[in-house]
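Only the coordinates and a few stated rules stand behind these numbers; no lab work does. Source: prediction; values computed, not measured. Cβ atoms are built from the backbone, for glycine too; each structure is taken alone.
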Structure P
Amino acid sequence: MGASAVSFLAPAKLNLSLQVFGKRPDGYHDIRSVMVPVSLYDEVTVEEAPAGITVECDAPGVPDGAANSCHKAAALFLAWAGTPAGVRIRIRKSIPAESGLGGGSSDAAAALKGLIALTGVHPPREALLAMAIHVGADVPFFLPGGAALVEGIGERLTPLPWNVPFYAVIVRPAFGLSTREGYARLGREAGGLPSRGRVPAFRTFSEVAAIVRNDFEAAWEPSHPEIGAIRRELTSVGAAAAGLSGSGSAVFGLFTSEGAARDARKTLSAAGDGGKGRRVFVARNV
């Protein structure tokens, strides 16, 4: 047994590209996505408890029981490892929920890492991957860290060497979006499975900006035109490319420098959003 409590930073992610293909027999969809972690973090602390699983979060609206992704991850780990007897998980949230930034999935991966560090018991890779994918499709991405080409339902990861720094201005509107509803709106039926594409290599910022695309944008546009409006705002203040992350609702714009990104954030914040309560972040790839 290791320390009695451990903490991990749980980064957000951006889907620089996201293609959704046909529905599988299991009801999931095959995807192909270039995903990159960025410097917007939750903090997850895991500590031993006499019995049971307790989850505490400082953000309203985040479930604290069995519906919480960290609770699910801990239950799977405890069932596999048989130790510790119980666990208390505390989450300090900075990543907004229902934004397509992967906060819940990253928190779950951090909880698994925390339990491994806490107990000194490391599941074999396949067992750990099975736990992760059972909690959520994005959880496997956050376990190794770093950029990856993500395929299948999220379980096939090809690490991408990433030598191109960028800064992102991330705008989270006042509303969140349901992943389940997003897939329903896409209307991808069975079939249309992806062929194995080449693994991208990125050498310049222009090559990174050129891949920005997201199939969910067209699905949400009729009911949420704000997404397109934010994308246009970002390009108007200098973003080389802008797009939706995940199934939304956050929209990001890519910049070559921190100064340009912070200037853009200042302009967007000064312009305001009519009191609609959106949040604007600046983050870099990590």
Structure Q
Amino acid sequence: MKLGFIGLGHMGAAMAASLVKAGHDVSVFNRTRARARPLIELGAHEAASVGAACDAKEAVITMLADDDAASEIALGEGGLVAHLPQGSIHLSMSSISVALSKRLARVHAQAGQRYIAAPVFGRPAMAAAGKLFIVVAGDPATLEACQPLFRAMGQKATVIGTEPPAANLVKLSGNFLTAAAIEAMGEAVALVGKAGIDRQAYMELLTATVFNAGPYTTYGPLIAQGKFEPAAFAAPLAYKDIRLALAAAESLRVPMPLASLLHDRFLRLLVAGGEHLDWAALGGLAAQDSGAGSLSGAGSR
């Protein structure tokens, strides 16, 4: 397919590379142009503007940090809505709010364009391997047209409905669940660690038995080791997703007391200087609060 790809952070660059390797004709755009260089060397084309990334494309993929960036790229002057050909697809793979996804679906439809929400679960290493889990929602015929893209970037694409915002809500709820697991692991590790029990041995036991699942096997060892750098998913982005989950919950009148707690814990992490840390550092707060660890490297006993 002839594609545009906008947003070349850790995840976006890896996803765009998977598309190039799969044989798609990919034009990439990023505000920081140096980030496009490795993809150009791989065989992608550099687009000088959002409009150039849209020109004569069957689909344009966005992988952007937050609502502000996604809104500016899609809805701003010279953005996707202004330049995407009629009938072409905006495949939004960013973690954005339910409200913005609703707006994008409406505006693209008014412009005669197609819109699919397809946020992902997975860290940059999974993106580089083309092994992401993709949550997709939108018009069934448009989803079918995107299947070659999903196969190039992910190990599984799960259709969650015909309304794009549903995929964004599922993504936000999934990040809420993962953050809850990180907080719980941090508290448990702080407890056993302060009692003199080997933190890594404790986590190896749990992840090999009753908690042998992705959030635990991925983040448990990082918490036990106090290894929060480099950030594969930075704490401010996780904080943003919890805020968006709470906003969706408020609009639906669904109390989420645990999400409110996580909001405050992430805020505590950022106040403590955790802006540059992986969101696994949320699990280091309990040890720091107990006086038995630090965010700069809690270590193991």
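Observations on the model:
- When mean count of other Cβ atoms within 10 Å over residues 110-117 is computed for each of P, Q, the largest belongs to: P
- For Cα extents along the principal axes in Å, for residues 38-133 alone computed as 33, 28, 21, the structure of P, Q it came from: P
- Each of the structures P, Q was assessed by distance in nm of label points 7 Å out along Cα→Cβ at positions 62 and 270; the largest value belongs to P.
- Ranked by mean count of other Cβ atoms within 10 Å over residues 54-61, structures P, Q are topped by Q, which has the highest value.
- Read-out relative contact order in percent (Cα under 8 Å, 6 or more apart), computed value 14, structure in P, Q: Q
- helix-only ellipticity at 222 nm (-39500 (n - 2.57) for each DSSP H run of 4 or more, over all residues; to 500) from the coordinates reads -9000; which among P, Q: P
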